[in-house]
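Input: structures, listed below.
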Structure I
Amino acid sequence: MRLAKKTGLIITLQIWIFILTLYLLIINLLSMKKQKLIFVVDDDPFINKLVVRRFTSEGYRLEAFDYGEDCLRAINKNPDLIILDYYFDNNDRKVMNGMEVFDKIKELKPETLVIMLSGQEKGEVVLEFARKGIDDYVIKDNNLIDNLNLAVGVLFERQQ
């Protein structure tokens, strides 16, 4: 009788160890999935901070850049996604616009996903984004973070 109880206890313990191991494996896989590197490129520090806070809280690694040239210098870090502003303003020097940066990204790392951010709602600008192969376009409005979160989720899901 005691042997049966000990055997039952050992089997129960083995089952719990298996369940715990499986749980830890799933948690590890989920964290690996979320450890994607995202670059956010915007000359507006408020937008950069907002995006960085939101997506780091979601478990992504983020690096923020003020201008496209800065992002391009770090492109060898192989970001999984670049969130890129369309219009950059710098009174001190001429800087590339988002479309020029996008072209350079695709030249250097064609597999990199890019979401373009802009206040542009003009049809011809959005059409040009589509022609160039931008993976998604998000308008800078009151729903920016929610729309960006949705776009990021869809792109990463499509990648799997």
Structure II
Amino acid sequence: MSEQSGVGPVHARVWERRADAALGIAASAILFCMMTLTFVDVVLRYVFNRPLRGGFEVTELMLLVLIFAGLPLVTHANEHVTMDLIDRWLSARARDALSRVMEALGAALMFALTWFMWIKAQRIAGYGDTTDVLRIAVGPFVYFMVAMILLSGLIHLYRAFAASPR
């Protein structure tokens, strides 16, 4: 397809930049909220001897969202930690094959994690687990984790079979 039809490489890059910007703003907002919550909790705890009720729980849940929302972003940007011990000795074709095998392995691992986390999420939701102080339901957060791991696996799978290597 041509780049002028709106579905070519230029359009994809614009969409990716907009998604990255939106997710970056969301991540910044979550980090700012976590920082503000921690600051208020520390001030209330040490100055007034009145800690913020449930502050630690909310911080934990925001951190969970931040980390797992970032997983597909890191996967999409191909920014996972890698070691290139043998790459320099391989031909371009062998490096491409190795990259595809590693992407397929990454997809398989993510899909296995998705399955295990799905089972865990069903148990947690079935038990009706909540946080200790504020009684926030934990199940939806675990299902969110499942969705983000699955999305990362799909990105790996796409890369393993994409026409052009990344």
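No value in this document is a laboratory result; all are computed from the given coordinates. This one's a predicted model, so the numbers in the text were calculated from it and none came from an experiment. Cβ atoms are built from the backbone, for glycine too; each structure is taken alone.
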Volume of the Cα convex hull per residue in Å³: greatest across I, II for structure II
For helix-only ellipticity at 222 nm (-39500 (n - 2.57) for each DSSP H run of 4 or more, over all residues; to 500) computed as -18000, the structure of I, II it came from
I
Entry that produces 17 once relative contact order in percent (Cα under 8 Å, 6 or more apart) is calculated, selected from I, II:
I
Out of I, II, which one gives 1.4 for distance in nm of label points 7 Å out along Cα→Cβ at positions 15 and 151 as computed from the coordinates?
II
